[in-house]
Structure I
Amino acid sequence: MNTVDSLGHERDPRIGRRVRDIASQGEGELTAIVREKVSRSGDEPRYARLAYIKSPSGVEWSTAPENIEVLR
């Protein structure tokens, strides 16, 4: 895992690159990989890593970082 800043954003060399989400086959620019809290109030804190991709048309979605494939 990469270094995480105070907002939960990871530094990753793929950010800003054109990528494919192998789960959905969608393509776009990787805009962020974020560590987000997913537990409910009162529960033990749990976090999930999510990668955010933005398509050329402006649609943005998230997927697991492991699903990211860099395109040439």
Structure II
Amino acid sequence: MALTYKTRRRLSLLILLLGMPAYIAAAWWVMSLFERPGIWLEFAIYIVLGILWVLPFKAVFKGVGQADPNAPPSER
């Protein structure tokens, strides 16, 4: 099922405004359950977690910053 440009824009905004803060809070909470690792290991864990959250949403975010490809030329 292909998403339209408008749907992808709305879904990406929803993910960024609600999903990302929830993911940050969850990652922070999970990290607080364990004894604090060394600063470099903790930094590496947060970097990996920061990259992993976006991988499932790659198709949603792809091309959202571009002009609508289905819009008439006068609206681009």
Structure III
Amino acid sequence: MSGHVTWSASGHRERAEELAGGRDAFLEGAHRMLAEARAWRLADMRQERGITQAQVAERMGVTKGRVSQIE
């Protein structure tokens, strides 16, 4: 046995939920952080490839304004 305890089994998740203001607030914050990380990654990948927001929008089938909002 490795002695490894998962985060959720350690009691830390419950404490994090409590500090966030409850389970719903915790999950909302987690989703917001993931969305921000994905937006940052989209912008990073776009810049690495040297393409514009308009080109990304065309490939995604959305408007350039939506790509700008995401980023």
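None of the figures in this text is laboratory data; all of them are computed from the coordinates on show. In this text, all values refer to a predicted model and were calculated from it rather than measured experimentally. Cβ atoms are built from the backbone, for glycine too; each structure is taken alone.
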query: If helix-only ellipticity at 222 nm (-39500 (n - 2.57) for each DSSP H run of 4 or more, over all residues; to 500) is computed to be -16000, which of I, II, III is the source?
result: II
statement: The value 4.8 for distance in nm of label points 7 Å out along Cα→Cβ at positions 11 and 59, derived from one of I, II, III, belongs to structure III
task: Taking 21, 48, 25, 6, 0 as the value of P(r) over Cα pairs in 10 Å bins from 0, in percent derived from one of the structures shown (I, II, III), identify that structure.
output: I
